[in-house]
Structure P
């Protein structure tokens, strides 16, 4: 695995965003804004230094406890339904490994990982 070493002048940064950084849905504007920001910051970092590879991984619906933390009941129930098709976190790990394993002169800027049954 590659890590960015301060002072070395080269390395790789992997940032996690979400499909929420590509589309906004009702009651999700703040969440989407934070994920859009991850993409923008990552692109800025990539443009600032051609020795640092920067990859954004944007998972689709993935197994987690997110639905339980949503305060709006209708949105919470919608998220539970949405998570019926969730993919395991190992799928995201595989995407990260793919980006890291590329040759030093290849920068995989972004990977979107979704369940095959995803409507979004």
Structure Q
């Protein structure tokens, strides 16, 4: 019988060390407006994204967190936190979103025209 691997041995970052990232974005009207009937203005979507990035980074540390933000209230702990930091780039097209991606994430994900 083969030894059972630890849970992180099978995680994506362990299988593809240095080649994984979590790309995030401010949403897509095509999906969200149809599903919810709501499509917030650009600034609100980015404020939500910036707050979400902070929560994700706090969870990745592996400690219990309790934060009450403007958009998200989280009381949680990630029990299988990554062994090393996972890059968190942000989808961005245009000057404002590219600047915010550079300020709050690990860089932009964009198309070559931008």
Computed 29 for relative contact order in percent (Cα under 8 Å, 6 or more apart) - originating structure among P, Q:
P
If P(r) over Cα pairs in 5 Å bins from 0, in percent, for residues 40-87 alone computes to 5, 19, 18, 12, 8, 12, 12, 10, 4, 0, which of P, Q did it come from?
P
With P(r) over Cα pairs in 10 Å bins from 0, in percent derived as 13, 39, 30, 14, 3, matching label from P, Q
P
Please compute FRET efficiency 1/(1 + (r/R0)^6) of positions 16 and 32 (r between Cβ atoms, R0 = 35 Å, to 0.05) for structures P, Q and give me the label with the greatest value.
P
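All of the numbers you see were taken from the coordinates with simple rules; none came from a lab. The model shown is predicted, which means the values in this text are computed figures rather than measured ones. Cβ atoms are built from the backbone, for glycine too; each structure is taken alone.
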